[in-house]
Structure P
């Protein structure tokens, strides 16, 4: 077995472990929390009072207008100067959640706006309240439209978590960096890490295509719930 292949084989376990213990949880938690933040922000932008709309628009403007890496540095390295100290994983989780929330809020705002106003009127005509109409009529229809862009955001987030290595989160990419520091084989290890990201992204892309087909069918959202 060639030395480079033996190195890749011996390092595969630590890299996969780092992905399983840190990369995957960081991605899932950040996306779920970010989706909640994004939904709240989207609803505020569409239906909230003007002061809250201004606050949400300012938040989205700041997050979308600055690099994610800078945001992580501000949270992890900057906040301790004002007495707020966070461990690396928590800082990364907050940073990614805020970033995902800003971007998904624009996606969700667009898809909610895309639902015809007649759907609101039909819901009110049969006695639904605003919250009932949103939950039973508007969100199910908007969900089908949101699947492709939200799936793309999720796949991008998997790769973006590599930035957490810069704030010492021991995820997949930093695990590769640590092995490089002892083996002095950056090309082999970084290619291996890239291949693992590629495999994860490919699996998620395949699932995305299946979701798009399922939700793209008439009544697909209701069938999926059933």
Structure Q
């Protein structure tokens, strides 16, 4: 396992709607990959400081990866306005471009809830991204339905990880979505609700184990 580096850089990078506020957890000098983590729905309090996002970052950092978290447009100090998940796909693409310019390493994507749904759309067809981690994958939330038909053509290794009492992603609905996704893939339920409340450590350890199994 790569040496863990805990230094954090505060920065901005250019997005399609203006500059995006970000934090970079610096990785080890010999890092094999970089990573990006996307936050939950900004209209319901989601930011890059969300607890699940933070624990996902810690899991990725444990592998020595430099890890970028950023605020979607209109969130925190990021420019622009919320765009219902459409423009936010381009925010993710801007983050991927920044990581590639900065590190020239293959990228691991992780996202939580809205960040998972949005990031999967941005990353599945992107050759810079070699693995995908979807936390609290939303199926229906606050009257919004999420479609994942594009996963049929998504060939990167994929981990779908949810709480076993996630009201926004019930077992049966998630199992159907994952069943239709291209291999390789894995669906894991850990104790907890949508936010992994009280079980964030189990979530993080599951991600770490999966990364190790993938040789990342």
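Each value in this text was obtained by applying a stated rule to the coordinates, not by laboratory testing. Computed from a prediction, not measured in an experiment: that's the story for all the values here. Cβ atoms are built from the backbone, for glycine too; each structure is taken alone.
Going by relative contact order in percent (Cα under 8 Å, 6 or more apart), which of structures P, Q comes out largest?
That would be structure P.
State the single structure among P, Q that was used to calculate distance in nm of label points 7 Å out along Cα→Cβ at positions 73 and 97, giving 1.3.
Q
Can you tell which of P, Q yields 41, 40, 34 when Cα extents along the principal axes in Å is derived from it?
Going label by label, the one that fits is Q.
State the single structure among P, Q that was used to calculate FRET efficiency 1/(1 + (r/R0)^6) of positions 25 and 177 (r between Cβ atoms, R0 = 35 Å, to 0.05), giving 0.70.
Attributed to the structure labelled Q.
Quick one: helix-only ellipticity at 222 nm (-39500 (n - 2.57) for each DSSP H run of 4 or more, over all residues; to 500) came out at -9000 when computed from one of P, Q, so which one is it?
Source structure: Q.
Could you figure out which one of P, Q the value 4, 18, 30, 25, 13, 7, 2, 0 for P(r) over Cα pairs in 5 Å bins from 0, in percent, for residues 105-168 alone was computed from?
For P(r) over Cα pairs in 5 Å bins from 0, in percent, for residues 105-168 alone, the value 4, 18, 30, 25, 13, 7, 2, 0 is produced by structure Q.
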